[in-house]
Structure 1
Amino acid sequence: MLTLVRVMILFNSPLIRLDYSPATDILVADLSASYEFYALEVQEALSTIAKYIRHYDVKKLLMDSRKRIIQIDNERYTAIMAEYIQELESTRLQKLARLHTGNSDRESLARTMQEQVVTAFEMKTFTDLEHALTWLKAK
């Protein structure tokens with residue numbers, strides 16, 4: 001049987017779209033537009049996600065940036081991501097699911113963040129949306 005879940009569009013711009021389902025308490029951050037991101041845009045997008053997580057007291061986050069092209073050197077990107085994880089750790093987020101990007105540098109950084117930086121919530125990487133949502137919905 002098909003179950004309809006009400007989704008609210010919290011934010012929509014050329015860089016990012018945030019959809020929130022109060023029934024499942026899942027915020028979907030869609031950064032998958034085929035668009036070149038530069039440092040300031042990445043920081044702005046991540047800051048927007050964190051702001052909405054805090055404002056709506058979101059417990060579960062799905063990040064989809066599979067198609068995103070990042071025009072930032074690895075050292076700067078690592079610093080931006082570390083700052084973002086610290087910001088998320090100051091919220092009540094419990095689970096973060098991310099979709100595998102296929103970019104070896106970004107996946108290596110995600111593993112490092114998951115193993116060494118993230119302490120306040122669970123973080124997992126998935127190859128498909130369905131498995132990510134199933135994990136987020138599990139207790």
Structure 2
Amino acid sequence: MTTDCHHHPSEEKLTRNQRLVLETLREEGTPLTAYNLLDRLREDGLRAPPQIYRALDKLLDTGMVHRLDRLNAFVSCNHNHCGGHGVLFAVCDECGEVEELNVGNLDAAVQEATKPIGFSASSLFGEVRGLCQRCKPGGAAA
């Protein structure tokens with residue numbers, strides 16, 4: 001599945017390894033570590049961690065992939081924030097499900113909050129931890 005976005009470079013300009021990593025993240029739909037990616041892509045010829053990390057570095061630079069710090073894992077961009085807004089993720093502590101959130105208003109709030117200290121925020125990226133609908137008590141059945 002390809003999800004092109006006019007704020008990201010064309011996927012046609014990606015290298016083979018970058019394309020494989022991006023497609024794997026999209027197909028998986030959950031955060032993957034670099035070593036998870038390496039395990040899944042060995043049959044495609046990616047055999048060493050530097051191959052994965054080089055591909056991830058480029059994908060991170062383009063915004064096509066995001067890194068979740070607390071999980072030390074990566075997810076593909078679902079484009080909710082395109083147009084210059086920040087990126088915020090809801091991460092379930094129970095099952096590990098991750099949802100990318102649209103945070104346009106939060107982006108403006110952070111800019112306003114940092115103004116009094118003379119800080120010029122260039123980007124917003126964060127993780128909100130808690131329980132997803134399925135995992136919270138009284139939530140939807142799995």
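In this comparison of 1, 2, the computed figure 46, 31, 28 for Cα extents along the principal axes in Å is attributed to 1. Given that helix-only ellipticity at 222 nm (-39500 (n - 2.57) for each DSSP H run of 4 or more, over all residues; to 500), derived from a single structure, equals -10000, which label among 1, 2 identifies that structure? Going label by label, the one that fits is 2.
Quick note: the coordinates plus some simple rules give every number you see, no bench work behind them. Keep in mind that what you see is a predicted model, and the values were worked out from it rather than measured.
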